[in-house]
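Listed next: structures, encoded as structure tokens.
Values in this text are rule-based calculations from the coordinates and carry no lab data. Bear in mind that the values here come from a model prediction, so they are computed numbers and not experimental data. Cβ atoms are built from the backbone, for glycine too; each structure is taken alone.
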Structure I
Amino acid sequence: MKRAFLSGLKLQFLWLLTTLFLGGLALKTVAADSAFKSGVEYQPASDEFDAVGRAVVQLLQTRDPSGFAANVSVSAADWLSMATTNLTVSESEQIKDFAKSSANNRLRMEAAAKVLLERAESLHLDFSKGELAFHYAMPKHIGKIFFSGSPTSADALTAQYVEKIELLLTAGAGAANPGDFKIVVRGLEKFPGGWRLNNGLQWLAFPANLVDESTARELAILEKVAAYKGLTSLDDPALMKLGETLVRFIRDRDPDYFAKEALTSSDTVWAMIQKSGRKGPSRAEVDDEIGKRTAEQVAVAQKMFAQMDAFGIDLKSAEIKINEAEIERSQAQGSLGTLENLMGEQFKLSLTVKTDAKAKNNISLSGDYVLAAKTLARFEAGWKVMDGLHWEKLPDGVVDAPTAAQMEFENYVAKYGKLPPQTIAPEIEFTTLVDGQKMKLSDLHGKVVVLDFWATWCGPCQQPMADLQTLRSGHNDWQDKVVIAPLSIDDTMDILRKHVAQRGWTNTFNVWAGAGGWSSAAAKKFRVTAVPTTYVIDPEGKVAWAGHPSGKDFEQTIDGLLKR
């Protein structure tokens, strides 16, 4: 398992929060890959996780979230204790970068502890008196998390990793609220100083007499979110509420209503910044940024309506029934244990439409529709559209074949965050790091191009970037037939130059996308919403492969393209 800072879900709003509002700090660690099993698995002691259990008990009894965070979060000292003399320059720099992030980790753990205590307070729970014992079942498997290096490398920098431990807490003699409670702690990593928490903790269960139906539903939602699972409107009625808002919008086509009811307001974002307690932009800067994003998303919706008008799709007087509202994947972006600051990917609103109206080609407009959005965010007021409202499905025959094909293309991009195989690679321009010259991707036509979108601030990008430095080793036959081109979306080329020079990453054809970051022409044309994202482009200029570079056998792919 590779440690990843928001790698799988580097969506535009995450960028907005982390780079603009929170100064580029990663909010949480996502464990994206399955645990790695070595030949001899780590054997835990019988009291392996007792220190974690005691820390949770102490938190409930003393109500000291700061002290709890100091005890369980990964510290700079923990990171530096991992350093050894056989680390490469790149790995040493990476350890230092991790150490610098330790203050943020502690803030996250403290915030998670506060949420846990706030939930207890809302239920009038008092653990300061009486006995509070804890028990836990030993995890069936203890894996490894890889901070650097490959799972096949003997020198890989690793730590033991446990996805979660469930603590059963029993409030006994003298307790104000006797009974059994359950808390889950997530993302445990073992450093020389002991087990540390990286993904926080949250309530799982309370005695039945203490919670109402609403609280029970919320706990069920949070458990799915913690496991990155999807949600339906049966899980969270707030999804249905958003669905009703969108149905009204596609009827009335009122952009002001869409902006006010379905999109994020600057008031909401400003409140988040104030609540975080961190230094951020001014209110004027927030208003400006949210204003731009609102205008962008309204324009996206207007484009959808233009498509409807082109084929005579008018649903104003139609009978529209919502069958289901769902998201395929959910994730917490703040503290676990609260329904605020959740993210959802691949929102789908399934509709059944009944109407006497017909399209311009005389096909009935009655049938099944799916309205979709790439990204949602959930705040205290409910779910909001963040990006990419579009029709995923329209009744058969309503639109012409080219439009249907374009919809299929856009659905693929929305779902996978990359261009489909065999797509002609879009023309882009970039600047070479060596001499600062402008080049176009078409200048490399006739060669196999490994185009790796990355950034110096991206934790999960560093090891793939290091791996690319040795990709040519033993392949003299590639010569000038293959170009390995890491394409940085950093803000400036100076930042990129310094980072690459420090690590000695000069064995690749390093290029810069230009100003704009996520909004740079290169990132937008290749539909990049996550880094690292790597494209392999064949000599004919078509996409041969695209995706996350971790674990990809580029040598086999390149050799196959050259033989072809």
Structure II
Amino acid sequence: MPLLVRNIPLALEEPEENLPALVARRLRVPVTAIRHWAIHSRAIDARNKEVHFSYHIGVALDEPPKAERARLRRFRPAEVAWIDVPVATAVNPGEEPLGARPVVVGFGPGGMFAALRLAEMGYRPVVLERGREVRRRHRDIMQRFYRERQFDPGSNLLFGEGGAGTYSDGKLYTRVHDPLCRRVLEILYQHGADPDILINTRPHIGSDRLPTLCTRIRRHIETLGGEIRFETRLDDVRITDGRLDALRCGGAAEGWLAAGPVILSIGHSARDTVRMLAARGVRLEAKPFQIGVRIEHPQALVDHWQFGAAAGHARLGAAEYHLVARAAAGAWGDVFSFCMCPGGTILPSIESPGLLATNGASRARRSGAFANAGLVLTVDPARLGQSPLEALAWQEQWERRAFAATHGTYRLPCQRAADFMRQAASRGQLETSYPLGGEWCDLQALLPDFVTDALARALPLLEGKFPGFAGADALLTAPETRASAPVRVVRDPETREALGTAGLYPVGEGAGYAGGIISAAIDGIKTAETIIRRYAPPR
């Protein structure tokens, strides 16, 4: 069994070809005793003044297992351990007949990976996606929205092939510890992602490469018998005796569709669909969600915070951060950074005209001049009202206010962090990565009082950690309201069906069960496999 040798340091100027010698030194064996070696993971260690790389290396030694076990006992587990190779569990199709082909609603990460798994096992899913395929979607965004400021509710940064994840940083880091994490990464690599995603501890793909990956996965699903219907919106459902048995579609494939099991992967912003489901009696519950601002800094400043004198080194790339201002929100808890995008761009994260909300993205090289991150606190929905839908209306209230503040132009409401803290108007030249430009505003008027109070307490604390974080070069933009969905479609933890609505399988961020590309993809795969274990493939 191979060994995992942990935390091997490598200087910035040192080539990876030196790793076998460093591993041999750790294990106290000659280099010739290493039969095979491979990089298991790679990270940047910037905790001390001397920035370096830290590697976990998988090693097979040229010695019998008994000798390997004896060698292992000489080290602490933090230094050397056995590589734990997960054993794949076979998924055997069930025997219950399908009344109709399975349907996947939404083609973001959750729906895409659910559809792929169903297609791999011969279930020929039908996918309904209200937006357009990614090439047309890209033209709609770049030409009609960014240049002509004509927003399209059916083709935007949230709706279309790949969902909201297509136009994001493509971060693949997750706190979910599941063997399927590796499987998702491997599928992305097989469809064109950089192989570094398999070893970097904080992997990402980039908004310039994600569209091609989405197209390749979709074509793979189609070759396996799946069908993707773009510009097809879910308008209604028919529930008979507690079971969902038909969907009414609007758009290109208008009409009623008989449905087998329905995987609902609508994303965090299909608010019209959520309201329709509530009207049809599907059980919903309110869940905690986040609100705040998106803060932007020069990337060079972030690099200096993290890397010091090593900032700008060719092998380091753009630096990231994750910050927490403990208890800055008082009874609401911490203020924390979210979705940090090095070398990135702030984007309009909206699905309907007349709203304005922010998100972040960055390209594969993360070479932009600015870095941005959400700076948010968590809202307890119980403080907003009794209905799960009240949080949706509350979010929209602030998004409409932001849109009105910039006179309906879709420009970005901005204020320098230093001016925000002293409640002064910002003036002078405004530089931002946001593609539609910014406008100076008073953010105190565009956010709830408890949010602005929390930010006013958090910014000095974060300034103490990173000098300049709340300085003259720090730009606050608002609002950040789409970090997570405020509503959950309640499901049975074993069957993964919606409680009270048989045949409906909610997954991903919009259903309240994920928080990013990887976790949504895993949720989609697990639900697809639950359906596979129950039903026989269609003939």
Structure III
Amino acid sequence: MFDVVLKKATIYDGQSDAPYESDIGIVGDTIHTIANLDAAEAREVLPVDGLAVSPGFIDLHTHSDFTLIADGRAESQVHQGVTTEVVGQCGVSCAPACDNAAIQNMAFGFAEGCHPLGWRSFGDYLDTLEEIDLGVNVIAFVGHGAVHQAVLGDALRAANDAEVDVMTRLVEESLDEGASGFSTGLEYWPGSLAALEHLVPLCSAAAERGKLYATHVRNRDSHYDLGFTEALATARLSGARLQISHIQPKYGAPAHAMEHTLELIDMAKRQGVDVAFDVIPHNWNHTRVRAILPKWALEGGPEAIVKRLRDPKMRSLIRKNRQPMWLLVRDAKWSEIVLLDADVNKDLIGASFEEIGRIRGVDPYDAVFDLLIEEAHNMSRLLWTSSAFKESDIELALSQPECAVISDTAALAPNGVLKDHIGSLSGYGWAAQFLQRYVSERKVLGLANALQRITSVPADRLGLKDRGRLMEGKKADICVFDPTTMMSHCTVQNPRAFATGIEHVLVNGQFAMKNGARQNSNAGCVLREVRCDH
């Protein structure tokens, strides 16, 4: 007796180059049989003829570490077919933590009072996450930023040798307690303080345990080659398997940067470095507004930052930063930078900083400083976005078979405690955007190959053995959709619009979406200690 039979499925199994037709029989949380099941008994038979049936989508790079604790339903992800998320990216994780303030500082999308804090170790954090009714499965990486802060606090310096040893032990403990990888965000504080010699021992801890090392490299614009070479050298010296996050170069990089980067990677592979990468499927780049500040201006946390921003002399020094994180700021391209999320200044969301400056009667750079002051109580929530990537770079990256596709966003919901939060411009539609733009419209990839980039490619990179393919014996994480209507509807003015085209989503054999409607089921689980060694 099957619990569910999907009849007449057009199966994109995550590994074949073309689909095939069959029935799928599910027992409990597992795909039991793929065959003709006309004579089989089942509690529920669901015709899916005319629809594509694929493994549930695996989002290899998200920042849902805290938002899933605040609201585990992951509505923005489930509505577009995502069944598994990988949190703890760009060096940002909610554990280990020295105190609750550190959790809040690291928590992307922090919402006051929605859940008790109090965890300290990575194992404690995963225990807390397991208490939540999760709409998706969760794999968690431990972030360098959290480890650094647990040891050095807000100190504006790199770790010394003794402190690197303590940080290494914290990474080892976190990995042993269930973290499935280690990540860095070298363009952000405190990752920007670390040099290669500080990172290799931490990455070695991941390599020794068969865990992946994911990095947001130090630079992707004018010094892109230094940023990517550092990542490759770190992997070579530590022996870690390397995942370069959102690899596409950004505004300020030379025209040849993407091609050159792929050449660097190819050379490293020939020398034995295990490296792959991923892209965000659109040309908008987003980050926290405070990331634009030079390192010295970040020391001491929000109170110290506000004090500096209130000082005209300090403002002047900050504006003289020759190499801000976004060269769009250096070049005063304020019309191309848009406010994405805020708490106090919700009325300005969707406006460019050129418009905000005009509305307030100030220079756009001063408008940035003023918003940081006004949002000081939850500065990490203040986000902006810019049109900083090139389509040609994205398409060139996608032409490489090892390129996965990611959201770089957070799991959210248009109702409940997270209803006013935004993770990125495409947070509610990244997967649909990928299939719509790069398969249906631009025809960069065929549908079977494209689906591999969000199913088996990330699963293999993580070492996730029981998901990412539609095969007998695998977990029943399944997405059923109409490729002709799969579409993102997110805009700057309406970033919380659900994607269309999804008919059914199963997570561990339970319907999270059915007939296009969200079901009252949150069957996701925390997947501990995923290993990528072979």
Checklist entry - Upon calculation of Rg/Rh (Cα atoms, Kirkwood Rh), for residues 245-324 alone from the atomic coordinates, which of the structures I, II, III produces 1.12? => result I
Next on the checklist: Quick check: 3.1 is what I get for distance in nm of label points 7 Å out along Cα→Cβ at positions 141 and 453, calculated from one of I, II, III. Which structure matches?
Outcome noted: I
Next on the checklist: If distance in nm of label points 7 Å out along Cα→Cβ at positions 77 and 93 is calculated from each of I, II, III, which structure is the one that comes out at 2.9?
Outcome noted: I
